[in-house]
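Laboratory data are not the source of any read-out in this text; all were calculated from the coordinates shown. From a predicted model like this one, the values you see are computed outputs, not experimental measurements.
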Structure 1
Amino acid sequence: MDESAKVQRRWPRRRWLIAGSAAVVILAGAGATAMVAASSGPPPVAPEVAISVPAGSVSPAAIIGIHLSHARVEKLVVTTSTGAVVAGRLVPGGWVAVSPLPWATKFELTLRARGGTPVRTVVKTATWETGAAPLPTKSLAVTISPNPGAQVGMGATWVLQFSQPIPPSLQAQILQRLNTTESLPDPVGWHWWSSTEVDGRPQQFWPLNEQASLSLNLDGLVLGGYRLVNSSVTSNFTVVNQHLTKVSAITHEEQVFNGTQLINTFPVSLGRPGFLTISGTLVVLYKTPVVFMNSATIGYPGLYAQNVYEDVAISTDGYYMHSANWDIYDHGVANVSHGCVEQNPADAAWFYNWSVPGDVVEITGTSLQASEVNGEGDWNLPWSQFQAA
């Protein structure tokens with residue numbers, strides 16, 4: 001065979017191309033080519049670990065939130081502020097104590113987790129405090145006058161009485177919870193006559209047609225180691241007249257006004273020496289058709305014990321304006337009663353029908369002044385002093 005005609009056979013030639021961190025291998029020969037890529041490994045991944053604590057005072061049974069991503073818990077310890085270890089367990093969403101935690105206690109959670117690429121360790125801590133132990137609950141009875149929907153005279157006052165004494169430290173909070181509204185704006189002032197009674201009134205008598213309302217909600221207030229529940233009251237009234245009655249122990253006369261207009265004049269008899277009638281600005285508290293009056297109840301047995309009619313109460317201490325048919329000849333002439341304002345039967349019947357709770361009665365001419373102890377003080381205390389307590 002001619003040497004020049006021989007087909008020369010050559011070994012395949014290898015060519016290497018290296019760029020950066022990746023190598024591409026090209027193999028040539030036998031009519032085939034192959035490419036192989038070499039990688040440096042997976043990208044880095046950081047472990048995520050977070051602890052979330054409920055805001056504010058924490059419930060003893062609360063779950064302390066734990067979030068993990070690309071990590072697992074290696075160790076979790078919860079301790080009190082004194083270092084005592086608290087038994088707990090992981091639940092969906094976080095950690096919870098095996099038994100409810102004690103109240104008013106500080107806690108610290110330390111969590112060590114491991115994970116990520118490359119693997120690393122993460123330590124997180126969180127602190128919280130459980131709230132104060134809940135107090136036992138009870139209701140506080142509050143009575144309010146006037147009654148809801150009452151139609152009253154211009155001297156009506158709000159009277160709130162509590163079934164348990166209110167300490168001075170809480171009295172301001174009680175007043176802050178009082179909400180009053182008036183259709184004819186007339187700001188109300190308040191006065192604590194005792195630890196169980198607070199009264200409210202405007203500076204001057206209510207205007208005609210005033211519609212006033214009051215609400216008081218004591219729920220949640222802490223009193224005597226208890227948290228109050230179901231302790232709220234509301235009331236409202238309408239002022240329907242401007243009745244004013246003036247009674248003089250000097251002239252033995254009763255004058256009845258509607259606003260500034262004199263409507264009627266009666267002869268009366270007030271208290272004799274030793275049984276004086278109270279003087280001051282009073283209001284009608286209630287009226288009743290008959291009262292059995294017994295002098296033994298005031299420490300003088302045997303003076304009287306009988307039914308008395310057309311009774312209009314102006315005090316909680318037994319002072320009435322009423323009918324008296326046993327000494328009519330003294331009416332308009334002398335003071336002979338045992339403290340009440342005596343009227344002729346016909347005059348008493350007229351006055352009884354005329355009167356409504358809240359009507360104003362001004363009595364003058366005696367040395368015995370009205371007392372706040374007997375529900376007589378609201379209009380006898382100057383406005384500056386009334387608001388001061």
Structure 2
Amino acid sequence: MVCFIFMLACDKRSPEKRDAFFAEGKQAFSAREYRKAEIAFKNAVQQDPQFAPAYLQLGLTYLEEKQPRKAYTALMNAVQLDPSMEEARIKLGELLVVMREYAKAIEQADKVIEKHPENLEARLIRAVGYRGVHKRDAAIEELEYILEKDPDNARAHVTLATILLDMSQLEAAEAHLQKALSLDPDRVETHLTLAQLYTRRKDLENAEQHLRRAVALRPDDPMMRGMLVQFLLSRGETDAAERVLTEGIERNPDAPEPYLALGEFYALQGKLDAAEANYRKALEKDPDSIPARIKLAEHAINAKDFEGAERLLAEIAQKAPGHYAVPFLYGRIDLIRGRFDAAAASFQKVVNLVPDFSRGHLFLGRAYYMQHDFQNAKSEILRALEL
């Protein structure tokens with residue numbers, strides 16, 4: 001009995017334990033030991049579930065670990081517990097922009113600007129949000145305010161250039177991009193936007209140069225290589241595109257992402273055995289990889305190996321409960337098997353989970369079409385085209 005009471009006393013939550021875990025997490029975060037930091041911040045929250053700074057740091061850790069949904073939850077907890085925590089609102093707003101939740105991003109920016117009208121980070125989030133909800137004039141007004149206060153704000157120049165590109169004002173856009181480039185030659189977004197501008201002008205040599213510069217700045221980012229690969233494929237340069245992807249594997253042979261990218265490339269080329277081999281290599285590198293399982297399940301469905309696909313989907317459901325890929329791929333199986341009611345129900349679940357997932361709306365439209373529900377089919381297919 002004495003031992004039991006002693007154990008309870010030792011397990012009692014305390015500010016001292018909370019602060020010790022929090023300090024441990026910050027030290028691990030600074031050392032880029034993100035998994036260790038995550039565990040420490042979770043322990044701090046367990047000691048004090050009302051401790052907003054730990055949720056903020058946990059959110060920042062999830063961002064580094066490329067877990068945006070978990071980051072969103074942690075950052076939301078931070079601002080709900082401490083509405084005055086501006087850093088959390090800024091990070092949450094930036095994340096919401098990436099997630100294309102523009103109206104929600106604007107809300108977070110507004111909360112900061114209400115108290116500090118000259119917070120330029122919040123105003124930039126609001127400008128990007130306005131562009132996302134098609135309030136172009138309001139976005140331009142915000143960006144002009146930012147550049148009046150800070151003429152050397154490279155991010156604002158790039159964002160304004162993006163809007164000017166939308167308006168086909170190429171010369172004005174280029175002026176802002178060149179200014180951004182002079183301020184920060186290593187900003188990836190500047191090079192990507194310049195590549196877009198030069199592609200519009202059909203100056204493909206300069207477009208490729210800026211895409212390659214973006215890859216050089218972030219050589220381990222699959223998205224950068226993917227953009228360059230798409231550009232090269234659009235020019236029919238298949239061998240060059242393949243080299244870009246194999247270089248990614250050479251740079252980072254133990255990461256799953258380069259193998260997934262090469263697998264997708266081979267799938268597009270119709271080299272399905274090579275695609276499957278790379279997906280399996282990705283799973284070998286990361287046995288917990290959800291993207292690798294999704295690709296293998298898609299491959300199995302295309303090969304009409306439904307039993308193999310369902311095994312993989314069961315693994316995904318176990319490892320990532322609620323993942324939209326599970327109903328989406330079950331829906332595809334049902335569609336092929338002629339189970340149109342079940343397929344429609346699955347795809348409806350998908351678009352409820354991820355409203356901006358264009359393929360979800362497209363396949364829901366197909367399911368409705370097969371049910372002879374042509375009005376809903378048209379509505380969903382048009383929605384897919386909008387996205």
Structure 3
Amino acid sequence: MNKKFFIIGGLAVILLLLGVWVYLLVYGAPATTDDIFANLGTEGEVTEGDIVVPPVVIEESPVVNVDAGRLRQLTTGPVAGFREVQLSTTTPALIYYVEMGTGHVYTINTESGETLRVSATTFPQTIAAEISNTGRYYAMRSASASKSTPLTVGTISTSTVSITKSYEGTALDVAFNNNEELYILSREADTSSAVTYNLQSNSSALLFTLPFLEAKVEWGKERGDSHLVYPKPATALEGQLYEISGDTLTRLPVQGLGLTALKSGNITLYNVIEGRRLKSYFFDHSFGVKESLDSAVLVEKCTGAADEGVFICAQDGSKTNLRNQEDWYAGEITFADSVWLLDGNSLTGELLFDTLEESGRQIDIINLDLNDTGEVLYFINKLDNTLWMYEL
């Protein structure tokens with residue numbers, strides 16, 4: 001009995017399911033699309049009116065506020081090198097700068113403030129960069145454990161937003177002259193030597209050879225200009241200043257511990273350590289006379305002004321009694337700088353501006369550079385490597 005009961009029950013269920021399927025097949029097809037899609041209006045109402053499409057947001061190029069006072073910050077990220085470039089007399093000057101770490105190149109329009117990336121070629125671990133006066137050629141230096149840093153030189157292509165490499169090697173120091181030639185100082189065996197590299201012809205010529213391994217060079221700006229050379233400064237090392245003109249190396253009557261120097265016209269501003277204190281002097285090449293400054297300034301925080309024999313220097317008035325430069329090199333002390341105009345001809349000084357008063361921030365100035373018109377001073381804040389400018 002139980003077996004028959006289960007068989008009959010199973011057949012009944014199958015017949016019931018078959019009947020439901022036939023009914024849905026014949027009568028279940030929707031007559032209109034309204035039977036398919038639910039009406040999601042309130043209480044069966046259909047919302048009338050135009051459909052509102054959200055606006056498409058187009059990402060614009062970042063813009064620097066170029067009207068934010070005479071002293072203003074141009075970048076928020078670290079900069080490895082920069083240069084103001086005037087491509088024509090009818091267009092605004094552009095500030096070319098190289099991003100630290102990536103080696104990407106950007107421009108800032110000095111009138112509109114628009115920032116554009118003009119090269120996306122990556123140079124890993126870029127720590128320093130030099131730019132030619134037309135913004136066409138670049139020399140990228142990368143981080144290295146050795147004293148000679150990897151160097152890559154190339155030409156920018158605005159059509160492909162990239163840099164084409166033309167030279168790779170190592171260097172102790174590099175600089176472009178105003179003829180778009182690159183000076184390269186490198187170390188060879190027991191000497192160091194410099195060459196002039198022409199990017200257009202991809203050729204180089206020996207400039208000079210030095211009898212010491214590590215040197216600091218203050219390069220001439222024009223082809224044929226003389227160069228100042230001295231051993232790499234150190235507190236315990238007696239430095240000697242030389243001038244190189246053509247193939248002639250001339251020893252100048254300037255020497256001392258920790259020597260550093262910078263030339264403008266016929267005047268050289270230099271530092272030496274005397275009596276365990278850092279001292280600053282002007283040396284007049286025409287008369288062979290030196291004059292001491294009332295307070296020391298670091299040559300590394302100076303640049304030549306438009307007038308010969310005049311310098312623009314950054315100085316922290318509370319830190320003029322320094323023992324040497326090395327604590328500042330190492331970052332053990334930092335400055336909140338004021339900027340001064342120092343005249344080596346008249347032996348006078350004039351305060352231009354105080355960065356703390358102007359910005360409310362501590363700015364430790366390095367890499368000062370005056371534009372060709374002498375109206376704008378650019379510099380880097382050593383504390384974060386951001387780029388700044390001041391309208392004189």
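One of 1, 2, 3 was used to compute volume of the Cα convex hull per residue in Å³, and the result was 193. Which label is that?
Details: 1: 287; 2: 193; 3: 345.
Answer for the origin of the read-out: 2.
If Cα extents along the principal axes in Å, for residues 200-319 alone computes to 53, 42, 24, which of 1, 2, 3 did it come from? Can you show the working numbers first?
Values: 1: 53, 42, 24; 2: 49, 26, 22; 3: 50, 33, 29.
Going through each structure in turn, the value belongs to 1.
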Quiz item: For which of 1, 2, 3 does relative contact order in percent (Cα under 8 Å, 6 or more apart), calculated from the coordinates, equal 5?
Solution: 2
